[in-house]
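Enquirer: What follows is a group of structures, each given as structure tokens.
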Structure 1
Amino acid sequence: MYKKVNNGGDNVEREEISAGNQGKVKELVLFSLFTALTAIGAFIRVPVPLCPFTLQLLFTTLSGLILGSRKGAASVAVYVALGLSGVPVFTQGGGPGYIFQPTFGYLLGFIAGAWLTGKLSEHMEKLSFVRILFANLAGLLVVYLFGMVYVYIINNYYLNTPIGIWPVVLYCFLLAVPGDICLCVLAAVLAKKLYRAGHAW
């Protein structure tokens, strides 16, 4: 269990702290909070031209940064499991049939992205804004990799609506990624402030 503290400069150092019962309660609260925020973020849409985006990536990225790789990924996985069980937490409802939605790959990508972002941050002794942003962007690439591959496979081999690789790259990456890059920057800013404020465990 880790806490990020201010070392007096621009960088934030990570030091290991013991976790008692109170710490475990805080962990559980944060875990549940990020699961809830991930669900809420799916319905908060930023209406920009060409490709509107939601705040879901912001919260899945922060889950990796704040909870760490395993717990961050697990909190997103719980959200996905809730949706597949029938709880309407996805943008188009819920239920096991959602795995056949072309966008389901992005949900799987959120799990992997949260894990990678958390893992990279765990291996950084000094967490500067640039390093946090690098971890966020690496996680973002994983999200899009999962999403684009899933869109291609589902459309071509299940929905019988053939689509080429270039249209997938254009519509599922090039047009969509600018907004998510902004969210990665925002997540880095928020995480740095949380680390310095001592609110990250």
Structure 2
Amino acid sequence: MAVLEPIPLTALRGVGPKLAQQLADYGVTQVEDLLFHLPLRYQDRTRITPIAGLQEGSEVSVEGEVRLADIVFGRRRSLVARIQDGTGTLTLRFFHFSAAQKNSLQPGARLHCFGQVRRGANGFEIFHPEYRVLEPGEHGSTTGGAQPATLTPVYPTTTGIGQAQWRKLCSQALGFLQRAQPRDLLPAGSRQPFTLVHALQYLHAPPP
């Protein structure tokens, strides 16, 4: 396989001069740097957890139907939604939200959510979950759109670059491995059972 030549970050979708400069300030100046920008840890988003099976402190994917959603005025103004999945009820709480976000959380809407479980005054809660509204008849566990087949990487980051951006950038960088690979400094006899390409693919997207 050919050796991967230096490729500027601006060759990637979504990378303009501003983001390229942010990445350069962080020490990432070319596509190969993204390949070696390895995850700190992983999240398991490959399975849906029933609400009845939630445990405090765990990071989980949950699906449920919105039963109510309203703005609550207390010590801090928040948008509170409660979802049910047939096994229990879970509260979703947002301290920073938009009118469009509130409008998306209509009773009857089905959500696919991910976040860390904490214990609240009325049972388990997730603060600021990542979520999306499911289409009628859609289930994240069977569509492939919401449920990934591999563990989700959590990358080292810096101010102004979110995890979603890192994942998109590193995923694009991995695509270059189909036709070229970084120079492998290990002796040929030390590269088994994994090649450098296989090792990088595994580190960025390991199986659950």
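Enquirer: Which structure, out of 1, 2, was helix-only ellipticity at 222 nm (-39500 (n - 2.57) for each DSSP H run of 4 or more, over all residues; to 500) calculated from, if the result is -6000?
Expert: Values: 1: -20500; 2: -6000.
Source structure for this number: 2.
Enquirer: A value of 1.7 was computed for distance in nm of label points 7 Å out along Cα→Cβ at positions 93 and 117; which of 1, 2 is the source structure?
Expert: 2
Enquirer: For structures 1, 2, which has the highest computed value of FRET efficiency 1/(1 + (r/R0)^6) of positions 77 and 173 (r between Cβ atoms, R0 = 41 Å, to 0.05)? Walk me through the numbers on the way to the answer.
Expert: On the way: 1: 0.95; 2: 0.50.
The structure with the largest value is 1.
Enquirer: Could you tell me which structure in 1, 2 was used to calculate P(r) over Cα pairs in 5 Å bins from 0, in percent as 1, 6, 13, 15, 14, 14, 12, 10, 7, 4, 2, 1, 0, 0? Intermediate values should be presented prior to the final figure.
Expert: Details: 1: 1, 8, 15, 19, 19, 15, 10, 6, 3, 2, 1, 0; 2: 1, 6, 13, 15, 14, 14, 12, 10, 7, 4, 2, 1, 0, 0.
Answer for the origin of the read-out: 2.
All of the numbers you see were taken from the coordinates with simple rules; none came from a lab. As the structure is a computational prediction, the values presented were derived from the model and not from experiment. Cβ atoms are built from the backbone, for glycine too; each structure is taken alone.
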